[in-house]
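Once you scroll down, you'll see the structures, which are given as structure tokens.
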Structure I
Amino acid sequence: MIAIISLEAPSLPLIQQLIADNRMPHLAALQQKGEVVELASPFLDGSVYATLYTGQHLSEHGVYSLFTWSAPEQKLRLSHELIPDDTLFRRLDRAGKRVIAIDPPEHPLQELTNGIVVSGCQFRSRVHLAKWSRPSSANGERLNHLGKTPRGEETFGQPSQRHLLHLRNILIQAPGRLASAVERLLEEKEADVLWVGMAAIHLAGHQLWDPASVDVIGHSPAGASLLENSLIEVYLAADAALGRIIRMLPDNADLLVFWAKGMGPETCRADLLPEMLERILNPRSIVRTSSGNDILTRLRAMVPTSLRSKVADALPDALSLQLTARLGTIGKDWKTVRAFTLPSDGPGLVRLNIRGRERNGIVTESEANVLCDEIAEGLRT
């Protein structure tokens with residue numbers, strides 16, 4: 001058996017500190033026994049999963065964020081819809097290998113002949129871990145001992161303390177749910193390849209990195225005390241789950257524990273780019289909401305975080321994501337748009353509205369270099 005365990009975007013400095021303090025004994029033991037190799041991950045964080053699942057470079061699969069631009073349609077698409085069908089799991093399945101994959105984040109729904117893929121085992125999330133399994137019975141009959149899967153949604157904005165406390169409980173329990181799922185599935189089915197993703201570490205990094213940033217409404221000292229070490233508690237729970245999973249593996253198993261990307265302080269200011277680009281391309285314009293991304297940013301700023309979360313939760317997950325993608329380009333007059341910004345998980349992205357490439361493109365190839373120089377010069381001022 002080959003067992004592959006992804007720790008899902010941890011903070012390397014925090015892991016190193018916890019190992020030094022003897023608080024992650026299972027990961028520490030693996031580091032001592034095995035070989036440590038540094039991965040060369042893609043530059044754009046948003047392309048990591050597509051590269052991981054397909055073995056293709058960004059230039060081949062074209063997926064760079066949760067939402068990816070479709071030039072023929074002149075709109076944003078959900079990236080998991082654009083990941084090539086010939087994924088790693090499909091190739092293993094075609095080779096006759098028995099695959100058990102649990103919680104591969106942002107993976108497209110796929111059928112396997114010889115294996116099982118379960119998504120939304122630790123928690124379910126419209127963005128990171130949609131709830132599905134193939135065969136469909138895997139999430140029910142085989143894993144019903146786990147009980148109902150809790151919803152763990154990320155707050156895009158300033159979260160309330162109440163929400164973070166709720167999320168804390170879910171994420172601390174999530175690694176244990178994952179280990180229980182591995183134990184049950186390996187007891188019932190032989191596997192050539194086991195793939196598991198500890199998604200709780202990733203979401204905890206996004207939401208519990210700085211508990212002091214919570215909304216002051218409903219804030220309490222007791223809640224603040226619980227949140228103070230929440231991120232560490234999730235890491236410790238993940239290490240305990242790692243130990244349980246390792247004990248289930250056959251003696252001759254090859255084990256790979258990895259993370260394809262890490263976690264650190266948020267320094268992205270891509271939300272400022274739409275208005276910056278507008279000022280460069282239309283310096284005399286007084287319309288400050290001409291860019292679709294700018295409209296989306298302003299809507300988020302105007303509508304309270306709690307209300308946005310309630311509206312999103314009331315909608316089917318697929319519809320909520322489709323509406324978000326639509327808002328990304330709403331209000332654009334493509335006959336006048338020479339360049340526009342794209343959603344990004346990090347660096348600001350600008351795309352030219354090229355004639356013949358974009359469905360409604362207006363910029364000729366001969367104009368492209370001049371336009372790039374104009375934008376670059378404007379961003380320097």
Structure II
Amino acid sequence: MMSATTAADGTAEDGAVTNEAGRVAVGPADDAAGVPAARLLTLAPVRAEGRGALAPLPGWAQPCDSQGAPLASTLRLFEDGREIGPAHALHAEIREHGRGRYSHWDGHVLFSASDDSSPLTNGRSYQALWSPPTLEATLRVAIQAARSECPMSALERRTLLRQVTPLIDPDFVPPDGGRAVETDAGLRAEFRRFFPDNLNTLDRKFAVRELCRLISGLPGDVAEVGCYTGATAWFIARHIVESGVPRTLHLFDSFQGLSAPGERDGSAWKAGDLSAGIATVRRNLGDFPFVALHPGWVPERFPDVADRRFALVHIDVDLYQPTRDAAAFFYDRLVPGGLMICDDYGFDTCPGATAAIDDVMAGKPEPVVGLSAGGCFIQKR
């Protein structure tokens with residue numbers, strides 16, 4: 001049962017309502033602390049817009065979504081007591097596709113019925129639940145939108161992601177959707193062989209795979225310093241097979257995790273982090289007979305390859321001293337056109353690795369080229 005009062009603009013302000021989301025106590029009065037109470041409004045649509053309908057809201061029902069704050073509204077929509085959505089939908093999607101999509105914009109709600117019938121004539125009751133604009137309320141509406149029974153288009157999903165992200169981490173910039181790294185099903189399946197539960201470094205593996213194309217016609221071996229479980233080495237090894245150029249892939253690792261961080265390394269890491277046993281790497285790279293393992297702390301085993309030349313070197317040891325040792329040693333052994341890649345360059349968790357590359361390359365003719373996914377590369381002149 002509901003009790004309703006009438007706002008100055010004619011919008012009905014209801015009391016409490018029971019629905020599938022549970023009983024929500026609402027009313028027009030603020031609470032004892034002066035925080036505005038949640039309010040339930042019965043919508044009165046004034047005109048049809050495609051599959052949707054437009055209904056006015058009282059002036060106090062703020063904030064609305066806007067161009068500058070596209071996820072500001074906390075409004076939730078109910079159809080005959082059942083919550084529908086998604087919220088924050090694009091107006092063109094509401095008008096064209098309906099299916100419960102809605103948007104709170106410029107003092108109005110543009111909304112649609114769950115079954116694409118007309119909200120003006122289908123005889124159903126539509127209520128909007130307004131809540132004070134807190135982070136919790138905003139995220140609740142966004143999560144409801146993501147879980148809605150209404151299938152969201154790829155554009156809607158990416159728009160929602162861009163809207164939610166700044167609420168959690170204002171400094172994080174979601175990339176544009178539909179990139180090759182996201183749509184390459186083969187790359188994803190190969191990556192999940194090593195990391196079945198996350199795709200955190202998929203874009204960096206993609207970058208290494210693509211950079212390997214630059215060495216196809218070059219002589220020399222390939223090396224990786226810091227191989228962890230062998231995931232990046234696997235992509236490099238597969239390139240060696242596909243290119244048809246015979247090379248040895250030299251892998252250097254302590255197989256005991258990181259060494260002790262120094263004063264230039266920040267606080268993200270401690271000794272022993274990122275440890276993977278040599279047996280794991282042997283198993284993961286067992287299909288590639290040209291892989292040579294050099295277990296030991298950097299740079300103890302570098303003399304093993306002192307007389308070799310290299311087309312590509314991948315450095316991924318996170319800390320200043322081993323990164324500097326590796327960059328200084330292998331830079332002098334790169335063939336002209338050869339690449340040196342540092343996985344950790346530019347990350348605030350690896351200030352030492354960034355400083356090490358900058359120190360080694362200071363005064364050298366090649367630029368350090370940063371990558372948007374993180375890391376950098378240098379191409380030897």
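Every number here is computed from the coordinates shown, using simple stated rules; none is lab data. Remember, it's a predicted structure, so these values are computed and weren't measured experimentally.
Numerical summary
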read-out: Which entry (I, II) yields the derived value 8, 31, 36, 19, 6, 0 for P(r) over Cα pairs in 10 Å bins from 0, in percent, for residues 153-368 alone; value: II
read-out: Top of I, II by relative contact order in percent (Cα under 8 Å, 6 or more apart), largest first; value: I
read-out: Top of I, II by Rg/Rh (Cα atoms, Kirkwood Rh), largest first; value: II
read-out: Entry that produces -12500 once helix-only ellipticity at 222 nm (-39500 (n - 2.57) for each DSSP H run of 4 or more, over all residues; to 500) is calculated, selected from I, II; value: I
